[in-house]
Structure 1
Amino acid sequence: MAEETDQHRKIIHVDMDAFYASVEQRDDPALRGKPVAVGGAGPRGVVAAASYEARVFGVRSAMPGGQARRLCPDLIFVPARFDAYRAVSAQVRAIFERFTDIIQPLSLDEAYLDVTHNKLGIVSATYIAQEIRRLIHEETGLTASAGVSWNKLIAKLASDQNKPDGLCVVKPGEAEAFMAAMPVARIHGVGPVTAQRMTALGIRTGADLKAWPLEALQRHFGKAAAFYHGAARGIDERPVRDREARKSISVEDTFGSDIGAEELLLAELEQIAARLWTRLGKARASGRTVTLKLKLGDFRILTRSRTLTAPLAGAEDLRAIGADLLRAQLPLPIGARLLGLGLSNLVDPDSTEQPGEVEHQLCLAFG
């Protein structure tokens, strides 16, 4: 980066391209160039990852297997091999460590790196990103995309700009222009429901978001407004946190209209559980406490948890426990506007113990 100076941090976000599916195509030449989905094809199966050939048809991660098959009749399903993905992830991590120890993994296939003061004394973060991508391809046979900038927000957005096998550099002086053109739905930290609310308010791009005063954003988005206000200006002061311990992993959905019917809530829960299990796999995480969260139409929050004596055994157990916790809340006094499922008490995912229920908790709060 020609304009890199010591007054700016140098952050790289590296994201492996279609990671699980690419590993499968690498290891089985018969799959190369074909639409591949990692996951289950059965009626309860879920796509954990899709190759770029499958994405052309609209196949995406967390999509039900039946829906993916309808979109792409020639889709090839292969079972997930997390041991293989973890092994490749360790190879990639070792490459990162040749340049810096300040590494914040987000999952098996992506991480932030702070290379401001790197091990090799290289001034250019762009050169480091190029070298990392070259070494990944050379040593694993896979491709990675990278974003280079002065903060985490822009580096992550940049890594997605030229996928697959791409590099995007956003210099400090280019940050505001980069964010101005960015659709708000793509900004990391703006979820689908928030993006819909912003669209309804006429906020479609970073430029639209920047035009809103902080006070106006606070009226509509509460505490999150400060982040959105800064993001529109390319501001993100969060450091890259190496060895950051994660306490829980969860997935939530806010509905367009309140839901009270049991069958509809259970259908939503099944999709949320599938997405959570995919996220747990990518994060190499398992845990002992499953927590259900319901936000009612009057903003009361209901939570119910179940703690096991050993790590959760599989996706079906997660769905079943979540459904049990949900049924224990029914019938709801009024419809729910939000449903979430999370896993905490995170432990060694390779534990072989069998789960057993030891604790139930019910909590009622306003928020």
Structure 2
Amino acid sequence: MNEMSENNQRVDLKDLSPDALVDFLSGMGKEKFRAVQILRWIYQRNVTDFSAMTDLAKDFREDLARRATISTFSEEAVEVSKDGTRKFLFRLDDGKSVETVLIPMEGGRNTLCISTQVGCAMQCSFCLTGTFGLERNLSAGEIVNQVCAVRKNFPVNNIVLMGMGEPLHNLDNVVTALEILYAPTGFDYGTRRITLSTCGLVPEMLELGRRIKVGLAVSLNATTDEVRDELMPVNRRYPLAELMKACRQFPLPPHQRITFEYILIRGVNDSQEDARRLVKLLHGIKGKVNLIPFNEHAGSEFKAPDEQAIRSFQTYLLDRQIVAIRRAGKGQDISAACGQLKGKLEGQP
């Protein structure tokens, strides 16, 4: 049997939630506390070699090596912006690739934007990743490996699942990854430090809320079904009224708000009438708005709004007691928008 066949038969421990790891080890006749030891080695010490896990018996380590693997990522390409933003391209075992972006914030803190799929099936007209189509879901291990790889060299204070892909289109693996990110013996992130962004898959939103706590961001981007149908085809299946109802039903963690991401596109959704409709849409929802000027890229006819339109839109919301934050542009001098680095290196438009 060749090495590849042997690897295919072994379990990647990074694909296992903490509870699933306990079950896996139980099948080997091992106690629950062994899972705690292994989680610490993998996620707190970034160890991927069983022989280095010195508080485990030698015969146990050898048995683990026969039954399991611990996957790891190394970046194929990195672009660094003058503002400190870093975009990583990671090559997967099957030759496909995903992007991860480290974004410096105020006070020396960093936010890591991670991917959940190779490509995306949602086909949002403003998003470059959507032009690739969906190639496949990422495994839980491939999701958390983005965090492992970046944390080797940089602090990661907050995580957003806003990279390539629609997280709720890969719900099971995303939930497993969140369980690893939250585990005290894993990454030990609090629920307030992780946010998941969705285009609005309503049943999956509600299922997510039932299964695990996480900050929710909804990519809204329009105030009428007519415009949102064109920008985001998912709206034809789950129109605004249904989406906003699901937002009102979503079980938010204490003291948290739903973030509504609103990409401002010149002449499409940046008018004062859009601002008025947005206020009405958000009535009765504990939320805030992230205003994001469109990041122009080759192959898109959309344009960034002018400065006056951005200020007027934000002021209208603020004057009506809606928290409205203009997201600072990061990485403008590199391939920072989702899908740009992948497209550039792989010859895609």
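Nothing in this text is a laboratory measurement; each read-out follows from the coordinates by a stated rule. Since the structure is predicted, the reported quantities are computational estimates derived from the model, not experimental observations. Cβ atoms are built from the backbone, for glycine too; each structure is taken alone.
Have a look at 1, 2 and say which one yields 18.6 for mean count of other Cβ atoms within 10 Å over residues 22-29, as calculated. It would help to have the intermediate numbers written out before the result.
On the way: 1: 18.6; 2: 14.2.
Corresponding structure: 1.
When Kirkwood radius over Cα pairs in Å is calculated for each of the structures 1, 2, which structure yields the highest value? Walk me through the intermediate numbers first.
Details: 1: 22.2; 2: 21.4.
Looking at the calculated values, the largest one is 1.
From 1, 2, which structure was distance in nm of label points 7 Å out along Cα→Cβ at positions 14 and 294 = 4.5 calculated on? Please report the intermediate quantities before stating the final value.
Values: 1: 4.5; 2: 3.7.
So the calculation was done on 1.
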